[in-house]
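Peer 1: See the structures that follow.
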Structure I
Amino acid sequence: MESLHSIRQMVGPMLDAMPHPVFLVDEDVTIVALNSASRKMIGKKPELIIKRRAGEILHCIHAIETEEGCGNSVFCADCMVRNSVKKAFIKHIPIREKAKMEIVSKNRVNDAYLSFIASPFEYNEKQYVLLQIENITELIELRKIIPICCACHKIRDDSEYWHKVENYFQKNLDLTFSHSICPDCSRRLYPELNLSGEEKSQK
C-alpha cells in the first residue's frame, strides 16, 4: 500500500505535465495512477478511478458484459489496449496503436477511435506501463466526409457556415497551419523563379 502511495507521489507531477490523458497501469491494465487530463476526460474523482481496469473507466461495452469486468469477456482477447499493454510488458519497448472501441455514453453505444501509446515503466523493481490515450474520433469522422467547395476550397460546417481550411481545422481540431507553396503553383505563379538551366541558356 505504501509503495503505491509513494509511486503516485513520484509520478504525479510528471504525469500532470502531459497534455493527453495518461494512466499508470499494471499487467491487468488496472489503474495505479493517472494525470489531471485523465481526470478531466473521465469526470470522476481519482479515488473512483484508482484500482479499476482501463476498460471499465473508458466505458468499454465489453467491460460490463461479465460480472468479472474488463478483461474477462470473450472479446477482450482481441482488445488492442489490453494487448498493447501486454506487448509493452513483454518486449520492454513502447507500443503505439490505434483502435476502435464500442463505449457506453449517455445510455447509448457509440464508436470511439483511440490512439494510444503503451510505454514500459519500472519503479522499485516492479514493472508498470504508462498508457497514453488520445481520442481521435472527431478526426476520423472528419476524414470520412468534409463538404468542401470545389472552387475556393472552403469547408462547410454543421451550421452551414463556410470557413477557410486552416480556420476550420484550427477551430475543430486545434491544428495550426504553416504555409508554403507546391511546385505546380510555384511554376504557375512564379515562372521566372522556376527556369531550368537549359531554359535559362536559351534566353
Structure II
Amino acid sequence: MIGPDFFHHGNRALQDAFASRALADRLEQMGRREFTDSDRDFIQSAIYFFLATADDQGRPDCSFKGGPPGFVRITGSAELTFPDYDGNGMFKSLGNLEANPHVGLLFITMHGTPRRLRVNGRATVRRDDPLLRETPGAQMIIRVAVDAIFPNCPRYIPQLSLVEPSVYTPQPGVAPTEPAWKGFDAFKDVVPPRQDGSV
C-alpha cells in the first residue's frame, strides 16, 4: 500500500464525479514502496523512460531519458539511480530537481509486450557519486528515493518495432558520437566541452 496522501482533493473530486473512487482505492492498495523482482527486471532492462519534474513554482517539465539496458539501476529496496548524459545544456529537468526534488518516472515498452510502470519519489543530483566511475558517458548520477511504485494499464500503448538503439548511446571504450546540431552555426561557438565522470 502506498499511503493516505497518494490522492489529493483534485484527484478525489474527479474520482467522485466518475464514480471511480473504489477502483482508485483498490489500485492504491496494490501500489508499493519497495521494488519487486519483476519491477527490478523490467526497469533494469529498460532502454528509455520519461522523467517528469517541476520547478519551485510548480511549472512542469517532461523529458525522455535513454541509454543501454541497465542504465537505470535498482540500488536499494526503495532506490533507483540513472545517469545524466551529455545533452543540450539547458538542464531543465535536473535544474528543477535543485528547486523541487519530487519526480515522476514512467517506464514503458512500446515494442514486444506492452507494459507501463510508474515510480514517484524524491531525487538528488550528484556530481561525485561512486557510480560515475562505472557509467560510461555519465556526467552526473541521479538517485531517486521511492515514495510510490504502481503499475499502469498498457491498453493504449501502440505496437511499435525496435529497429536499433541510438548511435549516441554511450558504450564502454567507444568515443561518443557527437550530434550534428553541435556543429551548426547557431550553436558551435557556445557548445561546452563534454564532462564525463567515468574513467
Structure III
Amino acid sequence: MKSYLTKFTILLFLIVQLSACSDEHVQFTPLNDDAIILAFGDSITYGSGANITTQSYPAVLAELTGLTVVNKGIPGEISALGLERLADVLPEIKPDLVILCHGGNDLIRKLGKEQLKENLDQMIRLIQSSGAEVILVGVPNFSLMLNVPELYPELAKQHTIPAELSILPKIERNPKLKSDHIHPNAKGYALMAESIHTLLQSSGAL
C-alpha cells in the first residue's frame, strides 16, 4: 500500500508540474513605452475582493511594467458573453498585448469544457487577428485538486502563445491569499501580477 501511495504521489507531482509549464520558446517583439496592455476576463481580472483601482492584478501590473494596463474584467461573466464583448473591446482599446484570463464562471457553473475551449479559441483568434499578442492565464477547476483543465495548455500549444498555468492554483490553495473561497485578496493579486510580469519578461515582451 505504501509503495502504491508513493507511486501515486510521484505521478500526481509530475502531472502538476507538466500542467504548470508554459511554452518558454515563444518570443514576442518587445513592447514600446507607449504600448497598451488589455487585461480581459471576469471577476479575477476585475479585482473582486480588493481595491480594484490600486490592488487588482492589472493595477499592480501597470506599476511593475510602467505601461498602460486597461482593466476589462466583468464579474460573473461566462466565456460566451466574454467572446461577444471582446469583439467590441478590441477596436475600442486597440491593445498591443492581451492577457486573457477567462473561464472561471463556466467551470463553477459546469457549463461544459468543450464549449469553454471553443470560446477561448475564438477569443485568441480575435485577438491575434487584431494584431495584438496574447498571454493565456489558466483558471483551475474549483474542486479538491484545483488543477487547471487541459484545455488551457492545449490552447497555448495550438496557438503558440505563452501561458501562466500555476499562479491561480497556488493562490486558490492558500487561504491567506484569498478574500473569500474564490477571489484573491490584495496579496494574492500582487502575486498574480508578479507572475504575469515574469512571463512577460521571459517571453521578450518586456
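Values in this text are rule-based calculations from the coordinates and carry no lab data. All of these numbers come straight from a predicted model, not from anything done at the bench.
Peer 1: Have a look at I, II, III and say which one yields 13 for relative contact order in percent (Cα under 8 Å, 6 or more apart), as calculated.
Peer 2: It must be structure I, since only it matches.
Peer 1: Tell me which structure, out of I, II, III, gives -9000 once helix-only ellipticity at 222 nm (-39500 (n - 2.57) for each DSSP H run of 4 or more, over all residues; to 500) is calculated.
Peer 2: Label of the originating structure: I.
Peer 1: A value of 59, 35, 32 was derived for Cα extents along the principal axes in Å; which structure in I, II, III was it taken from? Walk me through the numbers before you get to the answer.
Peer 2: Numbers: I: 81, 41, 31; II: 56, 39, 33; III: 59, 35, 32.
The read-out was computed on structure III.
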